[in-house]
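The structures considered in this document are given below.
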Structure 1
Amino acid sequence: MNRPISQSKSLYFDYPKYGFKRAPEQEGLTSVHPVVIVGGGPVGVTAALELARHGVRSVVLDDKDTVNEGSRAICIARHSVECLQQLGLADRFEEKALAWTSGTSYYRGKPVYRLQMPHSDTDRYYPMYNLQQQYIEKFLIDEAHGNKLIDLRWQSRVTDVEQDYTGVRLHVETPEGKYTIDSNYLLAADGAHSVVRRSLGLALNGEAYEGRYVIVDIQMASDYPTERRAFFDPPSNPGLTILIHRQPDNIWRIDYQVGEDVDEEKELSEDNIRRRISAVLEMIGETGKWQLEWWSLYKAYSLALDDYRHGNILFIGDAAHLVPIFGVRGLNSGFADAMNAAWKLAWVIKGWADEKLLNSYSPERRGATLEVFENAIKSTKFMTPPTRGHHLMRDATLSLAVSNAFARPLINPRQSQPYTYMDSPLTALRKRDAEFECGPGAGAALLDFRFSVTESLLDHVGPGFSGLYFSDSGVVDAQLSGLCGELRVGNVQFALTVITRASPVPGSSSLLLDVDGALFSAYGAGNGTFYLVRPDRHISARWKEIKIDEVRQVFARTLHGGTNE
C-alpha cells in the first residue's frame, strides 16, 4: 500500500514521461525476437544492457509511463556497482550516490554495536552506496534508450504468456489496442506480482513474517553522516525497531516497525505519519524543518520459485524471489540475476555455447537466494522477533551488548555479499583451491584491485572469458600465448591480463605492475598462477601453476553447460 506521489510535486525528483509508440506488430509486421524482457525496472533493464553488451537484441515491455515512485530499494552493494561498471554506468551512479562503510545500532537509546564494513585503499568502490530507486531506474533507462539493440516499449501491459518447443508468445495490451509478440526466450522481470509467473501457474514458496514496516521519505537538511542507524526498543517506538538512512538531495529514509494489531488504514494516514516521524526526529535530536515526500507499507517475505528456469523462460529479480530488506539483498540479488542470465542467453543465442549452459542459471542463482534467506532470516528474526522466545533472546543479547563486547557481533546485520557458485555445474576443479592459502576460489566473484585513482583490475576484464596470469618477470609462457587464440569465441577475444612484479613494457595495456606484490598476495599467487574468469566475473577455476590442458577442459566444459559433451 503506497501513498501515491504527485510527480509534479516531488520535492527533489523530476519524473520522466515515456511515451507510447506503436509496435511493429501493430502494423502487421511480425518477427521472432531473440529475447523479450517483461519488466522495465532496474533488473529488467540491466539484463537488456548486458544482452546488448554481448551484441544481442531485446524488447523490453513495461506497463508504466515513468519510473517507480518513492525511494524503494536504496542500498547498492559494491558487487552491484562493479556490474554497473561493466555496463559503463558506474561513474554516473558514483556522482549521485552517497557512499558509506559503517553503521550504529542502539538499544533503548544506548549504542550497542558499530558496523564497520571492510574497505581499503585497494578497493575501487565503497562497500555500500545509498541512492533512491528512481535515480537507479532513470540512469539505466537513459542508457538503454541510447542503445540501438534495445527496444523499450512503454505502456505495454503483458496479459498472458504461452510457450511451446518453438519459443514464447506474449499477449500485450496498449493504449492503441492489443497485439502478440513472439520470442525465442523470455526474461521475466515483472516483480512480486509477476504476470508471467501467474500465466505459467507457478507460485513462490517459503515464509512470510509478521513484521510490518512503514517506509517514509522526508526532506530535511542535516549534517549527520551517511551510515545505517538501527534503533531497538527506542523511546519513539517502544518494543519495536526503527531504521534510518541518508539519501541524496537531503532525503532521509525512515523505516519504523508497527505492531501486529494496528489498523493499516489509520496507520498510513498522513496525520499519523507526521506524528510518527516527528517523534523519531525528536528522539535523534533533529529540530529543523522537514517535509514529507512519500510513504509505503512493507512486509517481510522469504519466498522463491522452486526453479528459476521453465523451458525458454528465465525468472529474474522479484519475479523469481522475494527477500527481506534487512541486509539490503533484494535489488542486489536482482542485479546478479540479470548479469548471470543475460550472458548465458547471449552466448546460447550467438551459437557460442550449448543450450545446456542455461541449465546452470537456476542452481547458481537459486543457490544464491537460499544463502540470502539463511542470512536474511537471521536478521529478520532479530529485527522483528516472530515469537515471545525470540523476543526475549533478542532483548537479552541487546542488554548484554550495552556493556559486554562479546555480545555485540550477534547484532551484525550481515550485509549483502556476492555469492560463490561452489556447487554450480560450471564450477570445476575445486581440488585446485586446496593449493592456495587465500584468494577467491572457484565459483567466487573476481576480487577487484585498485592500481591508481582511475584504474583497477576490472578495467582489464573483457566481455567474454578472461584470464589472470601472474608472472614474476612479465614473460608469458608460449603455450599460454597460443591458448589465448583457442579461447576466442566468435568475435570475442580472450582477455589475458599479466600481473608482474617487473617493470611492464611501455604502452602494454595487458600487463599490470604489482611492484609491492599486494595483488599477488590477495590472490594467493606465485609465479605461473592462473585464474580463468567467466563473462560475469565469476571464477571458473584457478591453478597455482597453470595447466594448459586443464584450462582447455574447463573452458569447453563451461560452454557445454557443465558437461564434457
Structure 2
Amino acid sequence: MQIPLNGFEDYIGEIILERGLNYFQKGRVAEPIVIDKGKYEFDVRGSDDYLVRLTVNENIVVDYSCDCPYDMGAVCKHVAAAIFYLQKDVLDLGAKHKKEKKERKRSVSNPNDPKNVNEQVNILLGKLSFEDMKVFIREKAKEEPSFRNMFLTSFAHLNDDYSKEYYRKQIETILIRGSGKNGFIEWSDVRNVTSSVNEFLDAARKLLKNGRYQGCFNICTAVMEEMVEALQYSDDSNGDVSDCVSDALSILEEMISSNMEEEIRLMLLEYFVSAYLKNVFEDWDWHTEILVLSAMLVKSDEEGERIIAFAKNEDRDGYRENFSRDIELMIYKNTKSDEEIKKFLEKNISNPDFRRQLINKAIEDKDFEKAIKLAKEGLKEKKSNWYDFDLWNGLLFRIAELQGDREKVIEYSRVLFLDENGREKDYYGILKKNVETDKWSEFVEGLITDLKKRKRSHEVRNVYIKEQWWDRLYESLKKDPSLSEVQYYEKYLKQDYKDEIIGFYETGIYNYMKGFAERHHYKEACRYMRRMLKLGARERVDLMIEKLRKEYPRRPALLDELSKV
C-alpha cells in the first residue's frame, strides 16, 4: 500500500493512528537516519526497540517496514509514529513534541557535513585503502557471526565451488543459534532465522542469473532439506520457515525453464526422484510439487513412465483427483506429437481443464463450430460447478466476439453479468455498447428484475449508479439504511440528498449505541458523527453529543470519545 503523506490518516486505521500519535507525542521516535534521498531509518521505542524504514518519493510513502511482530494489518503503530514524525511540522505537532523533550543546546551544523548515510559511506570508501577494507572485513568476520554470515551469503554467487554439505552446515548453525535451551525456535526468533536463510536464497538467485547452476542447486536443496526439518521444531505461525522451502523450489523451477546443460537436467531429475522415494517432503504439498517439476524435466518415454507411475500412486489416496492425468499431459507435451496430445485430451475430456485446452485449440484453428459444441457439452456436464459454468459461458462469449455475432455477445454477456461470479470483464459495459439505444431502458429493467429475483440488491444499486438514477438509488437505500451502506453510497447521494443522508447517520448511530457498549464501538459511532460534520451538520452533531451524554452519564469511555468529535 502506498501512503500519501498529505492525508495519510485516511489510509491507516483509527486505532493504529491514535497509538502512533501517542508514541510520537511521548517522544518515542528518535530522529531518523537519512540513508539516501527519500530513505529513512527510525528507532521507535515500544515494549522493545524497533527499526522502522520508510521510503518517500514525491511526498508518498512508497515502501515501509518495521521489525516488530505486528501482523494484524498493513501498518503498525511504529510506522504510523514515524509518519507523524515526518509530518510533525505540517500537522503543527513539532512544538509540542519539542516541549516534552529536555532542552539541549543546539550546535550549528556545518554546510559541508554529509547529508545522508550514503554520502558518509562514499566519503570513507574514498579514503580507505583496499588493504584496510580487507583487514576490517576479516576482523569483523572473526568477531561477529552475523556479519560473517551476511558477508559469506552476500557474495556466495562469486564462488560456486562450495558443496551442498557446506551450505547445510551453515544453515544448521543458523538454526541452532535461533533455538532456545529446549531446542525450539520460538515465534519471536523465527523471523531472524529466516532472514539469514533468505540471504542464501538471494545468493542462489545470483548464481542462477550468472548461469552457475551447480552452486544454485547446492544452496536450494540444502535450504529445502534443512528448513523442512526445522518445521518440526519451530513456531511457523507466519509461514516464514515454509516460505523458505517454497522459495527454494521456485528458484529450481526457474532453473528448469532456463537454458541449462543436459548434465544439470539429469542431476535435478535424479534429485527430485530420490527425494520423492525417500519421502523427504512427506505430508507436505512439496512432496507432489517435486513430481510436477520432474514432469517439466522429462525428455524420454522411459523417464516419463516412471514419473507417471509415481503420480498414479498419489491419485490412489483419493486426495488429488486427476493429478496423474495432469502430470501425464505435461510429460506428453515434452515427448509426444501434437496429434498424440490431442487424442490424450479427447480421451480425458471429463477433466474441465483438458476440455478448455481443446476449446482453445479449436478457437486457434478457427474451428468455431467444434469449439461451441465442446463448450455447450461442458455446460451440460453434471459435475460442472459455478467455476465451470463461468468458464464455458466465458468461452462462448469469446467465440461470439471473434465471430462478430452481436446477438450471441448480448446473450452471453447477460448470462455472465447476472452470474454472481462472472467478473472477468465489464459485461454491463459490453451490454450497453451492443444493445440498441432505443431498447436499452427496457433491457436494463429486465436486468434489474432478474437481479432482484436473485436477491442481489447491491448489484441493483450499482446499476442505478451506472445509470445515474439517484432517486431510485435513494429509495433503495431508504429500505435498509445501515451505517456501512449509508457511508458507501454517501458520495453518490450527498449532492441531492444531503439532509436525508445526515438523518440516516443520526438514526443509525442512536440504534447502534443501544446494542454496543465498548470503547471500540464508541469510536465507530464517533467516526460516523465526523462524517456528519463533513456534510455540514455541526448543530445536529452537538445535539446528539448532548443527548448521548445525558442518556449514558456512567460510560466514561463514551464521554471521552464524544469529547474528541
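1, 2: which one has semi-axes √(5λ) of the Cα gyration tensor in Å, for residues 218-273 alone, as calculated, at 23, 15, 8?
Values: 1: 23, 15, 8; 2: 26, 12, 7.
The value was obtained from structure 1.
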- Message: Starting from the value 0.75: which structure in 1, 2 was FRET efficiency 1/(1 + (r/R0)^6) of positions 42 and 226 (r between Cβ atoms, R0 = 25 Å, to 0.05) calculated from?
- Response: 1
- Task: Assuming 19.0 is mean count of other Cβ atoms within 10 Å over residues 18-25 as calculated from a single structure, say which of 1, 2 it is.
- Result: 2
- Query: Among the shown structures 1, 2, from which was the value 5 of relative contact order in percent (Cα under 8 Å, 6 or more apart) calculated?
  - Reply: 2
- Note on the structure: For Rg/Rh (Cα atoms, Kirkwood Rh), structure among 1, 2 ranking highest is 2
- Query: Can you tell which of 1, 2 yields -21000 when helix-only ellipticity at 222 nm (-39500 (n - 2.57) for each DSSP H run of 4 or more, over all residues; to 500) is derived from it?
  - Reply: 2
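Every number in this text was worked out from the coordinates using simple rules, so none of it is lab data. Because the structure is a prediction, the values reported are computed rather than measured. Cβ atoms are built from the backbone, for glycine too; each structure is taken alone.
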